[in-house]
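J.: Multiple structures follow.
Values in this text are rule-based calculations from the coordinates and carry no lab data. Computed from a predicted model, the values in this text were never measured in an experiment. Cβ atoms are built from the backbone, for glycine too; each structure is taken alone.
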Structure 1
Amino acid sequence: MKKKLSTVLMATAMLSGVLAGCGGGGGGAQSSSGTGSTPAPAPAASTPAPAASTTPAPAAGSGGKVTVNFWHSLGGKNGEYIDAMIKRFNESQSKVQVVGTFQGSYDEMVTKLQQAVAAKSGPDVAMLERAYIQMFADSDVLEDMTPFLKKSNMSADDFTQGLMGHSVFNKKLVSLPFNRSTPILHINKTMLDEKGLAIPKTWDDLKKVANALVVKEGNEYKRYGLTMPYDTWYPIAMIYEAKGKFFNDAGTSVGYTTEAAKTFQFLKDMQNTGALYYPPAQDSGNIANTMFTSGKVGMMFQSTGTIGSLVDNAKFDYVTAFMPMDQVYATPTGGANVSLMSGSKNKDAAWEFMSWAMTDPKGGLQFVLDSGYLPFTKKMVESQQIKDQWAKQPARKVAYDQLQYATDSNKHVAWTQVNQEFLKAIQAIMYDNKDVNATLDTFKKETERIMKQ
């Protein structure tokens with residue numbers, strides 16, 4: 001593998017200790033990919049699992065079947081859903097046996113995959129958080145799936161708009177969306193209605209509504225207006241809403257001037273009045289969710305992947321809305337894609353499984369219905385099953401509708417290292433009350449240093 005990949009992935013291994021335990025940053029287990037820090041149902045596991053072996057199963061399965069190894073980062077309830085999908089595939093035909101193996105959080109998955117590829121013991125199919133795909137693509141270890149799509153009478157146009165931004169690198173289609181999510185505004189509408197407040201559509205609305213929800217007794221806040229997990233996902237979304245970019249188009253520095261400072265000053269102003277509760281870094285996703293479902297906060301920035309569990313646990317009128325806009329609406333996407341590894345000796349068999357998951361109603365569609373992730377093909381969106389679910393749970397359709405404002409916010413091979421520095425900046429500003437501009441200036445310098453490597 002190229003030295004570039006090894007260097008970046010060394011940083012990934014270090015970064016896995018920065019956050020405890022979503023996913024995906026975005027993200028069960030906690031990742032730092034800038035996709036939201038979320039408990040199950042989120043992209044990774046909320047419960048520990050045994051360490052997975054990096055040794056592949058033999059190519060010939062029982063009964064002469066070809067064995068396909070599929071590595072993923074889904075634990076908890078989502079792990080059960082993916083296992084059930086694999087079982088349905090194995091029972092649907094007699095030629096291929098898929099073995100699914102949980103490899104830990106997204107960060108852990110990346111580190112194990114690097115080691116396995118170097119040892120030529122990698123899987124046939126790998127689930128990769130979309131921000132990590134580029135570094136594997138640059139090292140030529142992901143197969144171009146365009147010919148396989150053609151054989152199956154499919155094309156990249158069959159997939160959901162807004163979820164394909166991390167699929168094509170070096171003119172090769174190296175990943176396809178699977179368990180994908182976005183940040184969204186979760187709302188206790190009962191609480192807003194009691195105050196006669198409308199659902200906020202802009203930052204100004206958000207600040208007014210959040211402050212109006214605050215309940216303070218003496219020096220103690222009994223209720224806050226807004227919360228969000230400790231993660232890079234949400235500030236990045238707000239930078240785009242202010243018409244900035246996280247990286248510039250040249251890939252040499254940050255892509256904003258004043259938009260990041262505007263974002264953090266907005267958050268600090270709300271934090272200072274109790275309008276924003278910014279939870280401790282450790283287990284921040286679970287803390288934010290509990291604050292929301294227990295009525296201690298009225299609104300929450302959180303992953304769409306939590307909608308299912310919030311529907312189950314909320315004892316009030318629970319709704320969702322787009323992330324409020326400043327200058328524009330914008331939402332970074334998160335979650336993972338699936339890739340066919342170029343080192344696989346069973347590519348045709350692996351593709352049989354992947355194409356089934358993309359097209360068979362018992363495959364990815366049922367997984368999406370079970371888990372709450374976004375429907376990732378146009379046929380899924382048009383299916384009666386999805387329409388029925390959206391009618392029953394409108395919050396899920398809001399999440400899909402927001403994809404029209406999707407952005408590719410962290411598309412750079414240096415993302416992992418830069419993300420670590422951005423987390424430090426968030427800590428300095430939100431926890432340590434450091435000067436916003438000075439902190440962001442330091443972050444910019446570090447970003448430029450990293451991107452020059």
Structure 2
Amino acid sequence: MFTKIHRAGFNRRFFLKTSALGTIAAGLPRAAAAAGGTIKIGFLAPLTGPVAAWGKPGLDGCQIWAERVNAAGGIKLGDESFNVEFVSYDNEYDPAKARTGATKLIREDGVSFIMMLGGDTWPGVQPVAEKTGMLFSTLLPSDLSPETTTLIAPAEVHPIYNVTGVEWLAENKPDLKTAVMCAQDDALGLPSVATYLAAFEAAGIEMLDEPLLFDPATTDFAPVVTRLLAKNPQIVCLDTCYSDYVHPIAEQLFQQGFKGQIISCTADFYDQMIAKTSKEFMEGFIFQFPDFDDPAMNADNVNFDDPNGFYAEYNNRHPGEWGAVSWEYASIMDLWKAGAEKAGSAEPEAVLAAMQEGGKGKHAFGDADWWGEELFGISNALVGAWPVVAIEDGKAVIKEFRSIPDWYAKHGELLRKHMSDYGQMFDQRG
């Protein structure tokens with residue numbers, strides 16, 4: 001995680017100075033051209049361990065996506081059609097293993113594109129991307145920088161979409177004026193902390209204390225929650241805590257008698273949280289990731305094909321495992337497929353140019369712009385609207401699709417200030 005990695009000097013400069021990696025990466029071929037009627041796509045994410053909930057469900061979703069695409073004729077490059085196959089590598093959310101996985105996927109498996117969760121694992125992979133020109137995607141735009149020219153964030157715009165939940169909360173529950181926040185001290189938690197601080201400040205919600213940053217190795221959350229509740233907040237924010245943290249924190253909030261508002265980036269497997277607490281306790285819990293059987297997913301702005309059917313098939317195969325990333329990697333593949341077919345090629349450079357042509361793209365939740373130069377130093381994030389979700393009567397409900405660019409146009413300076421305070425601007429990282 002972030003704290004442990006940086007104590008060990010395990011950062012971008014470390015990898016860039018690692019001569020062995022430079023030698024390996026320099027010998028890697030460019031992405032292999034589609035051969036044998038199959039295009040291979042790399043899936044480099046945590047499939048086991050505490051962050052697996054943001055990797056494994058995404059791979060499961062990709063398998064459904066691949067079956068659908070292949071059954072419909074595959075990916076059409078010029079006059080030829082190709083099936084798509086996913087090749088996975090479990091990086092266990094470890095930078096060194098991610099580096100090894102990227103090398104293997106490119107050199108041995110001949111993939112044409114690699115999808116990642118990102119975060120703490122991206123510094124291990126960045127030199128491989130630079131040496132090979134391979135196109136990578138991340139779910140964390142906070143990985144982006146001017147040096148990450150072949151890294152894109154075309155699905156999730158973490159953490160900046162979190163501003164939409166706070167904005168909606170402030171407008172719909174204006175009597176709630178005080179908040180506290182906790183987060184794991186790592187590359188997912190810190191930029192999200194900065195984002196929530198900016199969003200609360202923009203909404204006129206007072207932070208009663210500094211964000212409580214806990215060690216990623218924490219297993220006992222009773223003291224964390226006791227500290228959070230010490231100042232009697234109206235709102236408790238769980239930032240971008242992993243599911244392995246959100247669940248015990250919610251349970252502790254319930255056991256310690258919290259009656260106020262909870263807001264979180266995710267609420268993966270929220271039915272389990274309801275079972276451990278109560279339907280009444282979880283009522284109104286605000287987060288950012290919808291169930292795809294929501295009627296709002298059938299709106300004209302949504303670009304994900306047959307979301308209701310995808311959700312039904314996913315839950316048929318993996319009951320109780322739908323989460324934040326179940327659809328995201330598949331959504332990225334929609335964009336990649338469109339780019340490859342437009343370019344008539346699976347080569348990374350050609351696909352990237354086709355995806356970004358005109359500066360716009362078909363994001364899952366609507367038309368969006370390739371954006372981010374002010375915040376990330378490069379416009380490689382596809383940013384538009386994002387849903388605000390609340391639990392009502394035990395079920396996730398989309399309350400509204402809100403514009404991230406509209407919020408940023410009003411409060412961008414405030415977000416950059418808090419990002420800078422936490423060392424998360426592109427020119428501060430690494």
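J.: Given structures 1, 2, which gives the highest value for distance in nm of label points 7 Å out along Cα→Cβ at positions 246 and 366? All intermediate terms of the calculation are to be shown ahead of the outcome.
T.: On the way: 1: 3.5; 2: 2.3.
Top value of distance in nm of label points 7 Å out along Cα→Cβ at positions 246 and 366 goes to structure 1.
J.: Further question on the same structure: Computing mean count of other Cβ atoms within 10 Å over residues 174-181 for each of 1, 2, which one ends up highest? Present the calculation step by step, with values, prior to reporting the outcome.
T.: On the way: 1: 27.9; 2: 16.8.
If we compare mean count of other Cβ atoms within 10 Å over residues 174-181 over 1, 2, the biggest value is for 1.
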